[in-house]
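J.: Alright, structures below, take your time with them.
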Structure 1
Amino acid sequence: MIEVSGLSKLYGSFSAVRDLSFSVRPGEVLGLVGPNGAGKTSTLRCLAGIIPASGGSIRVARHDLATNPVEAKRALAFFPDEPRLFDYLTVRQHLAFVAKIYRVPDHEQIAGPLLEELELSEKVNELPGALSRGMKQKLAIACGLLHSPAVMFFDEPLTGLDPLGIRRMKDSILRRAREGATIVLSSHLLHLLEEVCSHVLILKRGVKIAHGTIAEVAAQFGSAEGAVNLEDVFIRATGGTED
């Protein structure tokens, strides 16, 4: 579970996120959307403990991120839009290294199915330099999933993936949600969010302007003609501007 109360993030005098509060329960997939510069990535990085929040509180899997950061971070995985890998470690060695950090016993039993799921089984002895952009993304995701995190943060997870990889990634996210994971997913691909998200949070200039199930938010920004898709909701909620 994720519980956020009064989150703010300042960069000098600039307020990237202001007084943001929301929660995500196990089994829910929250789509985090907004125009460019809305504060999405700053929010995700604060939630993952990568950068410090300027104010407010964050609880991850019931652990306070400020007072108990080690336990909170053990419970989560953060998947950035740009994979960060070690140039001189093979695929297999990346997984072994991550297993040591998270103290995952007998990690090979977990790594095998992950490699199959992410189509990396034939690449276990390859260095990152020999992998495509999509394969690098899959390796980063495999490393993040190795310790079976209860909470997952995805920032543009489909970057570099081919159509089959996109479909498998959607299925992977939905399966883990069904198994009880708490997931926050940020993407500009609104059709992706409609397919996998149960809830949506719309930010503009660091401020929450809509939050709820996709049906609830669609009703809030709907029209007299009836239901609208998430792209229509986004345009109506934000004014269609890219800040």
Structure 2
Amino acid sequence: MSDLRALLKKHWGYSEFRARQEAIVEAILGGRDVAVVMPTGGGKSLCYQLPAVVLQRTAVVVSPLIALMQDQAASMREIGVNAAFLNSTLDYEGARDVRRQAEAGALQLLYVSPERIVQENMLAWLKQVPLAFFAIDEAHCISEWGHEFRPEYRQLGILRERFPRVPIAAFTASATRIVRHDILAQLGLRDPALSVSSFYRPNLRYIVHECARGSKTRCSTRRSIGIRKAT
């Protein structure tokens, strides 16, 4: 545990974990499948980035947006973690360099899109990479009952089929109970460690305004409503 905190301090500059982060990290390090629902800003990314540093093998992160995977890879390199991405912005030489690093076990994090990872040539190539685990970011996209559904995410169950011994960790900031069950089923998660954080934010309030009919400017504050803690 002291080693985890030492790495947390070294790479991220934090002395303590946020709520639930430590248990999630331990579950991934223990080789378990994981399903995490955590609000935006709760620290989901660290939950798969830190285990990737500890395991010293490649964690493959499925991310839906090119800009997002590029930003995260760049942020990781800035703090001394070897991370890269494979997407359409790379030329042939750039992609070949990333592949060589991954095959040699030099990458701790590799970001790819759902469309790319389910391609047959990609799945075959991943057999040559020393894999730590798969991390599915924005996992609500898997579910037909979740917002931002993307059909390509629905095919990610092939990772369990092709790599039955590689743990899978699913992360999202928004998932109802129905969506959570759908994520577990579609990915084929086995006895996953499930972590669902409260979305209660004591520093946020709803402000309701009463406006005169037909007016966009004549509004007065009616009342302030605090967000109630989830039970």
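J.: Have a look at 1, 2 and say which one yields 3.3 for distance in nm of label points 7 Å out along Cα→Cβ at positions 112 and 176, as calculated.
T.: Working: 1: 2.2; 2: 3.3.
Attributed to the structure labelled 2.
J.: Looking at mean count of other Cβ atoms within 10 Å over residues 56-63, point out which structure of 1, 2 has the largest value.
T.: Once mean count of other Cβ atoms within 10 Å over residues 56-63 is tallied for 1, 2, the winner is 2.
J.: Sticking with this one: In terms of FRET efficiency 1/(1 + (r/R0)^6) of positions 16 and 32 (r between Cβ atoms, R0 = 25 Å, to 0.05), which of structures 1, 2 is highest?
T.: On the way: 1: 0.95; 2: 0.65.
If we compare FRET efficiency 1/(1 + (r/R0)^6) of positions 16 and 32 (r between Cβ atoms, R0 = 25 Å, to 0.05) over 1, 2, the biggest value is for 1.
J.: Using relative contact order in percent (Cα under 8 Å, 6 or more apart), single out the structure from 1, 2 with the greatest value.
T.: Working: 1: 28; 2: 23.
Of structures 1, 2, the maximum of relative contact order in percent (Cα under 8 Å, 6 or more apart) occurs in 1.
J.: Okay, next question. Using the calculated result 1.7 for distance in nm of label points 7 Å out along Cα→Cβ at positions 72 and 208, pick out the matching structure from 1, 2. Numbers along the way, then the final one.
T.: On the way: 1: 1.7; 2: 3.8.
Label of the originating structure: 1.
J.: Right, something else. Taking distance in nm of label points 7 Å out along Cα→Cβ at positions 64 and 168 as the criterion, which structure among 1, 2 has the greatest value?
T.: Details: 1: 4.3; 2: 1.7.
Structure 1 comes out on top.
J.: Further question on the same structure: Which of the displayed structures (1, 2) returns the greatest value of Kirkwood radius over Cα pairs in Å on calculation? Walk me through the numbers on the way to the answer.
T.: Numbers: 1: 18.6; 2: 19.1.
Checked 1, 2; max of Kirkwood radius over Cα pairs in Å sits with 2.
J.: Have a look at 1, 2 and say which one yields 14.4 for mean count of other Cβ atoms within 10 Å over residues 104-111, as calculated.
T.: Details: 1: 14.4; 2: 20.4.
Checking each candidate, the match is 1.
J.: Rank structures 1, 2 by mean count of other Cβ atoms within 10 Å over residues 48-55 and report only the one at the top, that is, the highest. Don't skip to the answer; put the middle values down first.
T.: Details: 1: 16.4; 2: 22.1.
Max of mean count of other Cβ atoms within 10 Å over residues 48-55: 2.
Just so you know, all these numbers are worked out from the coordinates, no wet-lab data involved. Everything numeric here is computed off the predicted structure, so don't read it as measured data. Cβ atoms are built from the backbone, for glycine too; each structure is taken alone.
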